Structure P
Amino acid sequence: MPSLHPSVAAPLRDATTPRLTIRRLTAADFDDLAAMFADSGVWWFEYERALTVAETKANLDRQTRMWSEFGLGACAVRDPTDRGLLGIVGLGVPTVAHPSLPSVTIGWRFASAAWGHGYATEAATALLDQAFGPMRVPAVGCVTNANNERSVAVARRLGMEPVGEVTGLRDDGLKTVTAAVLRVERERWHGSTC
């Protein structure tokens, strides 16, 4: 059994919605994930390019470690009719420091062909229902590139409010970026009505 994040009362579980299956990301998802991450649009706001196969493997390895260490991490979001990978959504731990950022965050990344269909909001709602329900998390944050209007809009649809920005070097160290920091409290969460 994995350890649990200190702020979490129960591990993240697989979920389904009317249009989606959401389950823990595993090594079996690698080929689909690599194909999705090969689209430069998917990673444009982070790197202005696609991810290499090695970078995709490192990303999946990080998620596997997070699941093992904290009982949460990224989930594959699939269309239940054709099992196609639409994207990923997950609960995680912050990778940046900000005084208003909770100790649990949510994030999403979807194939460009899946944009504009509400999948990110639907999948994130399913995870936030767990975070504020059986997981008993007091607040969840989101960190996204401040220029990524689509991602900021998803966070706002989820009831998240901006609490600041963080500026720093990208993971690859090649460029400075500004991230928007948003959060929602358990008391303000309205679940699937968002």
Structure Q
Amino acid sequence: MFHDIPQNIVDRMHTLEERDRWDREAGVERMKRLRQIPPETGRFIALMAAAAPPGVWLEIGTSAGYSTLWLALAAREAGARVTTFEVLPEKVALAKETFELAGISDVVTLVEGDAREYLDRFREIAFCFLDADKEVYGDCYEAVIPDMVPGGVLTADNAINHRETLQPMLDRALEDDRVDSLIVPIGKGVLLSRKR
């Protein structure tokens, strides 16, 4: 999966990495930045997704589609599809551009809107990557976990660098007897929860 990444995906990854770096260095307002995961987190979530049991794959928080590129690699490997949600119109436009340039529209469905309004439509969730506004993490966790298949995996970014904001949701996940959870110190910290 990582040894034969198509060049159009590599090119788009590099473009988005450079834009993210520029946004941060230029001090672009937080809500307007891409705010994407680092490459090591991308590899991690791709490995977790590829190892997930059969079922539905979700991504909550698309941004410009960088993390979706990693998930698309795993989806092709596993014969799966990713449904990804984004609320900000300008980021939806960037994500559409990413998916077209990278040629991954065959394995990705982009939904413009608040994932919380759609999650009750999904059953047999095998994988979920959560990287949205931190205020929605708890709601999304509670909506996804009941509909996960046994062995299904939920990953949530920013478990270390936004730990104070996310503490109630992290505590819930770490104490929740429906899942086995831990915080992985990769990138900005990833909560990893596996459905029992």
Structure R
Amino acid sequence: MKLVVGLGNPGPEYETTRHNLGFLVVDQVSEKLRVPCADRAYQGRFGRRNELGLLKPETFMNRSGRSVQAALTDLKVADEDLLVVHDELDLPFGHVRLRRGGGPGGHRGILSIQQEAAREAFFRLKVGIGKPAHGDTVDWVLEPFPEADLKALEIVLDYCTRAVEAFVFEGAQRAMNRFNTKRSLLDEPEPPESPTEFR
């Protein structure tokens, strides 16, 4: 079974913030694949269809590992079948990386998963948000996307949704080969196609 986890913070005040990109991607995957992520389970919102589970922890970001660990234990998900989607300060907005393992890089949600679940070899879809030119990064990640970025955000979310689909239906290696961006998606808005049906 594959488990796709989107990281974010619960509550309407956080819905469209940069730190909630993981939630936004999972919401779009949920809609596109018709896997409602609405059940209360594993200290979060959960949905399942066939051998795919979607999870949005509602523990707040720095305790995401509690939710993920509960799901991993109950569903018996292997490292290679876990994909965590999260925002990434070290990538510019419009860039996406799909990779396996690596350190948390200051991301409290990833750190929590590594500590609580004692897992490090899972896959991560890192969605770039860039760093602020001035000011604190905490304020930056908790700010909503500005109106000027909303069209670009649609492009990013669509690309990430297709990357998740490829991970689920084609496997991690093919997904990494096809969906790691070298240039900004905003310069190349048309992503490759991926399958959208369960097999």
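A few remarks follow.
- Read-out distance in nm of label points 7 Å out along Cα→Cβ at positions 102 and 134, computed value 2.5, structure in P, Q, R: Q
- Value 24.6, calculated as mean count of other Cβ atoms within 10 Å over residues 126-133, assigned to which of P, Q, R: Q
- helix-only ellipticity at 222 nm (-39500 (n - 2.57) for each DSSP H run of 4 or more, over all residues; to 500) derived as -10500 - corresponding label from P, Q, R: R
- Label whose coordinates, when mean count of other Cβ atoms within 10 Å over residues 22-29 is calculated, return 10.9 (choices P, Q, R): Q
Rule-based calculations on the coordinates, nothing more; no lab input. This structure is a prediction, so every number in the text was calculated from the model and none was measured. Cβ atoms are built from the backbone, for glycine too; each structure is taken alone.
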